1. Tell me which structure, out of 1, 2, gives 61 once percent of Cα pairs over 15 Å apart, for residues 62-109 alone is calculated.
2. Can you spot which of 1, 2 the value 32 was calculated from, given it is relative contact order in percent (Cα under 8 Å, 6 or more apart)?
3. Which structure, out of 1, 2, was Rg and Dmax of the Cα atoms in Å derived from, given a value of 14.7, 43?
4. Once distance in nm of label points 7 Å out along Cα→Cβ at positions 14 and 46 is calculated for all of 1, 2, which comes out largest?
5. A value of -8000 was computed for helix-only ellipticity at 222 nm (-39500 (n - 2.57) for each DSSP H run of 4 or more, over all residues; to 500); which of 1, 2 is the source structure?
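Rule-based calculations on the coordinates, nothing more; no lab input. Quick caveat: nothing in here was measured; it's all calculated off a predicted structure. Cβ atoms are built from the backbone, for glycine too; each structure is taken alone.
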Structure 1
Amino acid sequence: MPDITGPRIIPLNMAEPILIVEGDTTANNLGFAPHGAGRNLSRTRHKYSKADKTREEWFAEETQGIDARFFFNEIDISELPSAYKNAAQVKQQITDFQLARTVDEIRPYGCIMAGDWEKNAPWRVKKRQRAAREEPGGED
């Protein structure tokens, strides 16, 4: 944990607690800078692995007990908890490898995710709007 003083946060996934950790630089944690639990699969592979149910069914199943929303109002199943590594295992590995000490946790009541950014990224929306204006009979 070089060049960092004080507590740090490690978000795991939308349904698991955010860890508040601290610790000293050791031979085990040199360069340890987690930004979350990490993914099990790529976004695309995860989406294909969830083809047996609708996005709405997966969303309802994986977000029980929390208020989860998507900014663009499009469910992005690549952001659901199953897209990430098992939070309990990540917490255990942080302890086992003495990477940091967990001093507290923040339990989420809700989460707002971006949504389907591939479809609703601002540059894509602008491009669609521009194309619609340029079509004969499109918006002026």
Structure 2
Amino acid sequence: MSVNGVEIPGAAAFLEKLKAGIPDGQIYIASNGATINAKGRIASTGLDRYIDDLFISEDMGVTKPDAAFFDLCLKRIGEPASSCIMIGDSLSSDMLGARNAGLDSVWFMPGGNVEEAMKTYEINDCASSYEELYEVLRKWCDGVKE
């Protein structure tokens, strides 16, 4: 399980564009699960070269959506919640966790009743493609810098 990561087509190009277009931005991964599996999967795709740090529940002793997970991430990053945004595909761990921790959030590749989910989880934005996600992040960064 630790060597079978699968890159979503376009992920590397998106991360390259993100690093070039938002040069002050940092990219972190927050994952529930076993450390060896998470690190191995990311490394096997080659996407680890774009990642500034990994936050894995096994190492942290707490899982998403617990606010404590995100508090530990922010402490290690050394940034306030207001300068960070959670991008995730899971309503029950990523979006709920962002809400619990007071973080802005982007639900990536949403499906089902999007309107209801956005209200329930207080999601700031949705994106169903890398292009949409990049635009959401550009706008968010511009708002943070103002």
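1. That value comes from structure 1.
2. Matching structure: 1.
3. Attributed to the structure labelled 2.
4. 2
5. Among 1, 2, the structure yielding -8000 for helix-only ellipticity at 222 nm (-39500 (n - 2.57) for each DSSP H run of 4 or more, over all residues; to 500) is 1.
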